[in-house]
Structure I
Amino acid sequence: MLVIPAIDLRGGRCVRLAQGRSSEMRVYDWEPLDVAKRFVDSGAELIHVVDLDGAFAGHGSPNRSIVSELVRKAGIPIQLGGGIRSVDDIQELIEQGVSRVILGTLATESLDALKIIVERFDEAVAVAIDARDGRVMSRGWKSMTESSAIELSAKVARVGVKRIIYTDIARDGMFSGVNIEQTNAVARSTAISITASGGIGSLDDLRTLNEKRNRLVDSVIVGKALYEGRFSLKDAIQTATRL
């Protein structure tokens, strides 16, 4: 199981939220590029970047120049989510070198548009499904939709999406462990690759996920626990590769 460290950007700084609430944001005064290099030195193969300014505002994010720098200098692939809501935006990011673009709101609002995007960009596009109490949230986790996570997962898989990043918002940043039951349910409904996200707080959480995950759950995003020093990325990678 691949461990993917996360960098969340707000105003050019590394931050972490609790349960997706911008009011519960902790700022880490670390340079994003330094963080990325630290992750690379610890064995990361992919970095997950979230542009929170883009997610909350939907446009005009000040973090894009930082993303470009990460792409140029990190030395490993970067996947990016947050406020990406047009074909032109996706094209520009891929041309800049982003290896995978993650769509959230767009996927919840127009499956027809998503289908066209997937036909054009294929595996360079993934879908983030973020749920609270099983219901999908959009617009920076502020708007609850009518869809359940299971329903939307099946729909995006049918239009050709190859990967879903599933987050239980209630667990995100809370160190309470991944919602394995729901994550596995998403995997069963899709038959495509799933990245688990939200809740990893200890190496035991990683061990439990590794032991109980559906075979399609092939990766996990880890963020706040690394910034809080609960374990090292190197130890996380070693733990997640043991069966």
Structure II
Amino acid sequence: MNDLPETTLFMLMSADGKISTGVGDKRDFDKDLPNVKGASDGLQQYYDLEMLTDLFSFNTGKVMEKVGWNEERDDIERLPVSFIIVDNKPHLTKRGVTNLLKRTKKLYIVSTNNQHPAKTNLEANLEFIYIDGKVDFTDLFKQLRSKAGVDRLTIQSGGEMNSLLIREGLVNNVSVVVAPILVGGRDTPTLVDGPSLITDADLQFLKPLELVRADVLENSYLHLQYKVL
């Protein structure tokens, strides 16, 4: 039996592969696309599909900070989903951890920072996973499957983390909702960022895909599903 969870990279992206409307914390699809005529009408379809993803969700503290989880929130709806958040800096504050604990069934914080604010939180639905040194994501994913029962995992992190996981062979499936919009911008985050390939040896990191399904949604949105070969 495979000792790794079955993983799916699930993201919203523009027709030119961008996953944000620009650079910096002020630019974000969730915040900006509802205000863009021609893209706003079909956006809800992405959130509807997101509700059908796995019961374990993988992300980073950087993304959580960007989308506002460190801010004060009054009404937080709990989801039947457990979050696995990698956060070394840390990007999450004490309030951010508390907010996410209210949001998730169980919160796993993975960090190389032994001073992370999650370490001293004693909530029953929090597990702090301290890693001494660089995170070995293959080993981490094996632990998540064997110790936490993570059989299926949805990945919704940023372009840098997506690149790392893909190049380590830890992404089995890709499910992208394509918004009918062109964003552009050399520095705008894309679905897969990370270091560019240079040498012939680097070509091993190219990941061919097999199209499993292509659905034309309303308002010119697409839902594309691939298997990573």
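Structure notes:
- Which of I, II yields 3.3 [distance in nm of label points 7 Å out along Cα→Cβ at positions 38 and 206, calculated]: II
- Here distance in nm of label points 7 Å out along Cα→Cβ at positions 182 and 214 was derived from just one of the structures I, II, and that gives 1.5; the source is I.
- Here mean projected area of the Cα convex hull in nm² was derived from just one of the structures I, II, and that gives 13.5; the source is II.
- Structure (I, II) behind the derived value -11000 of helix-only ellipticity at 222 nm (-39500 (n - 2.57) for each DSSP H run of 4 or more, over all residues; to 500): I
- Winner on relative contact order in percent (Cα under 8 Å, 6 or more apart) once structures I, II are ranked, highest first: II
No value in this document is a laboratory result; all are computed from the given coordinates. As the structure is a computational prediction, the values presented were derived from the model and not from experiment. Cβ atoms are built from the backbone, for glycine too; each structure is taken alone.
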